[in-house]
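Each structure below is given as structure tokens.
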Structure I
Amino acid sequence: MTCRGIRGAITVDANTEDGILAATTDLLRAIMAKNAIVESDIVSIFFSVTPDLNATFPAKAARQLNLVHTPMICFHEMDVPHGLRRCIRILMHINSDQPITGIHHVYLKEAASLRPDIRPS
């Protein structure tokens, strides 16, 4: 098996705990479904949020999905002028036999603009 990275991002309507948790849950579910991931495949998850999101930790959503053995960390993205706002990004490391071309990255809502080369399905 090889360690692979999966990227994903989603935007949040407002800086609220419910909004952050709902968006993170949607993104995690989409990444895991699209890549047929179970918790034992996951090496670690990095969550980053834009500086305008601070109502809760996005990793809390993963814990609520019962990802209790997965190492996680949350941090802020750089505050780049004219960058996408209210955005949660994920970098999930997994153990997989998939070739790199078999990994499916997921960008939802306005975050789809970050990777226009990846079409949502």
Structure II
Amino acid sequence: MKRKSKLDDVCPVRSVLDGIGGKWSILILDVLGKKGTLRFSEIGKELGDISQKMLTSTLRLLEADGIISRKMYAEIPPRVEYGLTELGHDLLPNIRNLINWGHRNIETIQKSRKVFQDNL
């Protein structure tokens, strides 16, 4: 069980990062930003190696925060689609900046990690 810290009350960023700071959250937001509204299975295929359990829990977290929307159609089999909300679209440029920064700096980071490990 997650303990609430007094910092949670004075630092809303901590609470926000809990929802969007994970690897899968960032990648899901990027996929929805590029592809638009997608079904559960389509998101899973775009990400490749995410488990259904992790995809479900991450989508629920993003939906609870109002960053993505979930629309269920009364069909058999049921069809559920996910898309970015206005809040999600507002967040997207920041996510893309982080992704681009990662691409630009991955070699430097990997070298730094190697040096760090070698010095342990």
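Since every read-out is calculated from the coordinates, none of them should be taken as a lab result. These figures come from a predicted structure and were not determined experimentally. Cβ atoms are built from the backbone, for glycine too; each structure is taken alone.
Hey, mean count of other Cβ atoms within 10 Å over residues 41-48 derived from one of I, II reads 14.8; which structure? Only structure II yields this read-out.
Compare distance in nm of label points 7 Å out along Cα→Cβ at positions 25 and 97 across structures I, II and report the one with the greatest value.
Evaluating distance in nm of label points 7 Å out along Cα→Cβ at positions 25 and 97 on every structure, the highest lands on I.
Match the computed value -21500 of helix-only ellipticity at 222 nm (-39500 (n - 2.57) for each DSSP H run of 4 or more, over all residues; to 500) to one of the structures I, II, and report its label. Of the structures listed, the value fits II. When Rg and Dmax of the Cα atoms in Å is computed across structures I, II, the figure 17.1, 59 traces back to II. Structures compared: I, II; top value of volume of the Cα convex hull per residue in Å³, for residues 33-80 alone, i.e. the largest, recorded for I.
When distance in nm of label points 7 Å out along Cα→Cβ at positions 17 and 65 is calculated, the result is 2.0; to which of the structures I, II does this value belong?
Working through the options, I get structure I.
Here relative contact order in percent (Cα under 8 Å, 6 or more apart) was derived from just one of the structures I, II, and that gives 23; the source is II.
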